[in-house]
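Read through the structures below before going on.
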Structure P
Amino acid sequence: MSDTISTRQVVVGVDTHQLTHHVAVIDTAGNRIEDREFPANTAGCRELVGYVTALGRVRAYGVESTGSYGAGLTRYLLSVGAEVYEVTRPERSTRVKAGKSDPIDAYSAAEQVRAGRALGRPKIKTGIVEALRTVKIPRDSAVKERARVYSQIRDLVTTAPAPIHDALIGRTARQRVTIAAAYRPDLARLDEPAQAIKHALRALARRVQALDSEIAEADKLITALTKQAVPTLLAMTQVGPQTAARLVITAGQNIERMRSEAAFAKLTGVAPLPASSGKTSRHRLNRGGDRQANSALYMVIVGRMRNHPETLIYAQRRRAQGLSNPEIIRCLKRHLARSIYRALRTDLMTP
């Protein structure tokens, strides 16, 4: 029996959760062997690997949610040299037929790998790109919060008593913050709307100033990290630190997991989809992929269409061929994705 186990090849599927991971093991013929639950911590990962290797020679692991619940497990598996694939949740037809449970999802993950349907490689979470992603998270949330606070200031100014309304309504958002931050409301008269409005505007204005400082500090860190990680990408026309950060985060540290620039184009949602019928031959917008990366590509193209000679010449030629502006931008984004992929490979795959 032990000889059989030592020569048996197995495939492992993992249904990941925040506190536990459910593991299912099948052989290469698709026969179910065992399934079991482990804690979602370092000790649990170590125990998991020991458990499955005792059942046979592991060909590959299929892990759900490698970027969230399965991030820690994926990091550990890659550190011990395991072959790891990212799998999707079971298809709706599978859930209708078999139901929903952790063992069912884990066996489905293993079957996806065994059948060759899981081809995606997970991003590694141990390099400078992961550090950049981590620094960018609070920066982006601070930007969103600042926009929300600006809206609150605008709404308060709109309904404020006449003296405050008239003093601020014609000002820019930045000017309102500067003026409101200097208000000195009389807290003994806070029952009066004018004093309450001053108190509220001062609190919001000071929050904007604090967020400004947080964003500025994060921008310095992101600029330094992008210069270190992707200097070739950062040197491209209209590609600033925030755009470079967004694109390299989407690509991941191990960009070699994408076998061609077409895979990167698909990842960023710029691979055109055929929309032909009869005598009409055309392509349409691809609404898939990472929309934040797609937006970053769009902003680069919009900037280049103002003052980049090569882009302006291309756009003029395509307009003469009858293409609309949205169609030209889609073509330009596809060309840009190719250039960015090459720059990323230069930066991330340099020894």
Structure Q
Amino acid sequence: MLNDAKERVAAYLHRTGLAGRARVVPLTGDASDRRYFRVIASDRPSTVLAAYADAFELDRLPFVNVAALFRAIPLPVPDIRAHAGDLGLLELEDLGDVTLQAHLGTADAAEHAALYREAVGYLAALQDRGRALADPTYLPYGVAFDEEKLGWELGFFARHFLGSYRGVELSAAEKRALDSEFDGLAGALAAEPRVLCHRDYHSRNLMLHDGRLCIIDFQDARMGPATYDLASLLRDSYVDLSEATVQDLLAYFLALTGMPRDAHGFRALFDLTALQRNLKALGTFGYQAAIKRNPVYIQYIPRTLRYARDTLWRHPSFSRIRDVLARHVPELG
């Protein structure tokens, strides 16, 4: 672990000749161990320093590898301006502060719809060009949402949302039932044909910059079902989207991709993915609140529970999961 991030940033400013003429502003981070700082100087465009926990070699950094892949698609991602691997610092283009989540509060209905169509269009390109560009030199092609990964995330929900955050103690029979259902859910998703996925594609990882959306936080990209990023975007813990909007955007995605799948079957797969994704998010929020003592994500739990409840009640095949969870989580009943 390197020394304090602020000390490393100060050392970087001295190294690059910016000390004394640049102002550094800490930025709000995410749930990772990275920290972010905006560097502002009068004689150059502002940039953002991403401070990693450890030193790195640039060509071995997942962010750099995936950024190159996304640019080849092409998708809009921040430019890499400089780096100091020994200090664990990566200097990036500054995309500003306006996330899609923040902008939606000021957008009218037409702009709202246009932005979401733009975001869905990026996913169509990601999947289509992702097939053509498949190459083992790009890290995402070597890792996938397999049964083990998807099952681990569902187990994380049970441990940290039910257990750590809500203090739920499942009976042995309930645990067996839930484990069995979760195994089936993970197995069904893992068996789907795999496409290139961003992995965390939601309104806080889409920035509005120079009149278009730009994509961030893509370093964990991997292969997974075609509905994974759609579920992240349209069953987003940070934004309310109506059922009509979801249906419209799913139809738009199918029209863009020409996928040989009927709309009903695709919606069923979307719902299966959305349930796994929302339960995974609840596990993360519970972990942050109960284990990391970070209350920031508590505000997003009610919406995520509402999305999960709606999905659980949509399909009879989810009745066993719903029955077990609703006994302990009233919001799902």
Structure R
Amino acid sequence: MTNKQSQYAQAGVNIDAGQHAVNLMKSAITATYTPQVLSNTGNFGGLFAIDNLKQLQSPVLVASTDGVGTKTKIAATLNQWDTIGQDLVNHCINDILVQGARPLFFLDYVASSQLIPEQIAAIVTGMAQACQAAGCALLGGETAEMPGVYQDNEVDVVGTIIGVLDKVNLLDGSQIRTGDVMIGLPSTGLHTNGFSLARAVLADLDLNAKYDPLDGTLGEALLAVHRNYVHHIDQLRAATVDIHGLAHITGGGLVDNVPRILPQTVNAVIQHDSWKNLPIFEMIQKLGQIDIEEMYRVFNMGIGMVVIVPQEQASLVQSTLDETYLIGQITDGDGSVVIEGY
């Protein structure tokens, strides 16, 4: 057995390193376990009891899978791995949140050409921290070491989230109507989209240096953790806000994501100067000489979530949450987004 493992290691796969990584992250994972988790770390399959779903009138499971894209290359350059796991979980939570779902559990996949236990443990520990903050269990996952498939010093990070909602509370955009207003919730930066363009524009700069107009280093601005909006939406529901629609602003920006929830009889008219522009986007646009229309198609431009509510409830939303922007309104149209003012 020892000889076989040695030959396997010579082929590029270190079983002992994999087990060491599991040991390093185990306590962080188990800290996310809710009473519904019936399995332990290392089981073949994660077990999650759904008895409490009986409390719902018509329970609906909602699932989503996503990754963090080439943001991993920024993490690799800086050798800072504690944020991209948080990015992944928060991105996935927001994706099911817009349909009205709350997260139940999360599954992860982390792969590389060479398994470095401390690196993998930092990534998964970040996932666990984000799960715990959202009341979501990190139920299971896979750590893969695949030399010859992944390039050296590259890491691939993917996750799947399962959530639940009561069908009567499904948000599908059908309640959106002319006269509604759009409230923007601020992002922390790029979140997890647009990094291929950002890296191309910023390739010659030092990630550890400070540049105007950034408050900190360039690396800090790029690795700013993707914001989780689940608690924001919980606050709005507790305040009895009548939410007509939610849009998570990811790849495609406001231009492509808001139409995903619009009826074909309305348009979303957005005023581009109605919120605080983040310095990182100013920097990317200026250095890359990128057309403003493309900026709005690639990046979130400082708005991570759009909440659509009746006009008379706009003040209630803004008094309930700490930082919001009234960014536009719903008009008659054909299901499109119109950005005015640039």
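Bear in mind these aren't lab numbers, they're just calculated from the coordinates by the rules spelled out. Note that the structure is a prediction, hence the values are computed from the model and not measured. Cβ atoms are built from the backbone, for glycine too; each structure is taken alone.
Suppose Cα Rg over 2.2 N^0.38 Å, for residues 168-255 alone works out to 1.37; of P, Q, R, which structure was it derived from? Considering all the candidates, the number was obtained from Q. Taking 35, 24, 19 as the value of semi-axes √(5λ) of the Cα gyration tensor in Å derived from one of the structures shown (P, Q, R), identify that structure. Clearly, the read-out refers to Q. For relative contact order in percent (Cα under 8 Å, 6 or more apart), the highest value in the series P, Q, R is held by structure R. Given a value of -10000 for helix-only ellipticity at 222 nm (-39500 (n - 2.57) for each DSSP H run of 4 or more, over all residues; to 500), calculated from one of P, Q, R, which structure does it belong to? Here the read-out was taken from R. Calculated for structures P, Q, R, distance in nm of label points 7 Å out along Cα→Cβ at positions 120 and 312 is largest in R.
Sorting P, Q, R by percent of Cα pairs over 11 Å apart, for residues 160-199 alone from high to low puts R first, with the largest value.
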